[in-house]
Structure P
Amino acid sequence: MLEVDLRPRTFSRVENGKIIPPMNLELIVTDHCNISCQQCNHASPVMRKWNADLQQTERVLGVLSNVYHCDRLRLLGGEPLLHPNLTNLIHIGRASGIGNTINLITNGVLLDRLPDEAWRALDVLEISVYQNSGLSKDLIKAARRKGDKLGTEVQIAHYPKFRHTFSLHKAQTPKLVDDIWTACKMANVWGCHSLRGDHMFRCPQSIYVPPLTGGHLTDEGFAVTSAPDLRDRLIAFLNGAGPLRSCANCVGSCGKQFNQTGLPRKSWKDDLQTPMEDIVDYTLLAQSMTNMQVIDDCRMPERRKRGLGPAIARKFRQLL
């Protein structure tokens, strides 16, 4: 398989001695989820129950923050509200100083579990609305009111569509894998760096493809350990040429689109039996290989006419 040094491509860079990623760092809080979405790109419906360990997370973020700084540290899963010590994890993320803001991404179903202390520790709470989550407009309105009260920005994003992501069958030609890598916005524009346990990954899909196909969760990860050359080794890993091994079973950001829906956990993997060649949106693939604009046509943010309530409240709190 070819090693492709893609142009144009958004690389991580070193600034003031620290690695600055293209966008965010995603902290995987849980693998499991309370709902089961068809083609979940974290494979949560079939992942075993797993919660990020507090001590390990604090240690790893402490080491990583010496060499890496992101705009947003995004806590997600799975469903992060299933973590029994989520409030402590939020505090650990903030104390590490690794991100300018601390964001929590949730499907919102279990939002009543999030205590006020956690709300106050967050900069942004993003609710992802899915067809099978059954969220009411009243719940969303209540979340917005609470955010206004506690100084936390509440963002709502609807996902009426998903794209196919995985196949249990490898692509039959190296060229298709190379094309998928070249076109993949997750790898080459958004820079979806993920931290799970003590390993960094170049995208979340490279965490979950290996166990789906007979490998291990850490197969494509970078072990974060304290060492004098950590920064240089990490940026070489993050900016390395592709494709990844996982690209042979993942269509990246160019899968065929379908109406978002749930799927029973017992039959979730059956949906991955379709060959790679049959789940690619070839028109989008061709466009994405030359047009690297940052788009996500599955995500539809819900606009809200409002003042600066949460922002003002947070600014005031920071002055106290």
Structure Q
Amino acid sequence: MLLSTTEKKNYLIGFLFILFMVTCATLLNDMEIILPEIGALTAGTWIYQNKTWINQPAKIFLAPSGTAIIGFLINKLSIVYAEKVLLGLILMLLFLRVLKSNLAPSFATGLLPIIINATHWSFILAIILFTATLMCGVFLQGTYKESAPNKTIQKNHMLIFSLMTLVWVSVVWFLGFSQMAAIPPVMVVFFEVLQKDRYSWRIASKHFIALVGAASIGVAVHLLFNSWLISTVIALPLVFILLQLLKIKLPAAFAFPLLALVLPKSMFHMLPITAIFASSFFLGAMVILKRITNSYDVTPNVEDKKIQCDNHP
């Protein structure tokens, strides 16, 4: 995909913003300042200007900050990891429903403190500062005024999201792989496509390649360079190239290289494999579900093209 001058400028600013976050974490030697979904939010709000993400700029700050606090507090509970993930996702879903926001990256900011076992309030402070900055950036760009009003999360979508999450968490927990219970970028894409009218195998396969590819890039680069900053500088452009080759806009993919930096060792090496299984389950189920619910429609190819061009994960 050819980039306009404005898009190139937005990519550069977004890239520098993410590097600034990682630089702060490096200087302060505080891993909890590295927020993977800030990468996705930066791509979706500043670079791609996703209409469903930017139409209510204030919620770019409120939704991720709120879910981050939910996840942070749940992490303090004396329950097992899988139970924290499941409880967290349900509470986040209800919170977004009350807030009337469908900002998918909010799930990821809420899951992160559970995944990395965040214990310092610097995590919450970082979320507040970086999401507030992104909100101000969207206000300054002004394109949010052209976006359609946001839709409240539908009850049937909440039910499907909860049931599929319950199945996934239960299965990996039963099999002894509870660390697979939460893969934030996959959950973000799952929630996004859940709200789409159609979702084909062709688009799902591109999303699968992008997610697994980004996870693999994140792990491989960090194995080669034991530096948060150097890993970010190398990995993010590689993810950009991957998405350009696939001709899709997938903000969630930019979260994987950052996620690889903060994962516990027990989860780090398993990240690409976990991405394969989680993406196959959630994206595959979405294709089947959409095909069943839209079996009467005879124009899927037209919608596929629309989905591919939309600024969505």
note = Cα Rg over 2.2 N^0.38 Å gets 0.92 when computed on, of labels P, Q, structure Q
inquiry  = For distance in nm of label points 7 Å out along Cα→Cβ at positions 62 and 230, which structure out of P, Q has the highest calculated value?
reply    = Q
request  = Could you tell me which structure in P, Q was used to calculate helix-only ellipticity at 222 nm (-39500 (n - 2.57) for each DSSP H run of 4 or more, over all residues; to 500) as -8000?
outcome  = P
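Taken together, the values in this text are just the output of simple stated rules run on the coordinates, not laboratory data. Fair warning: this is a prediction, and the values are worked out from it, not measured in the lab. Cβ atoms are built from the backbone, for glycine too; each structure is taken alone.
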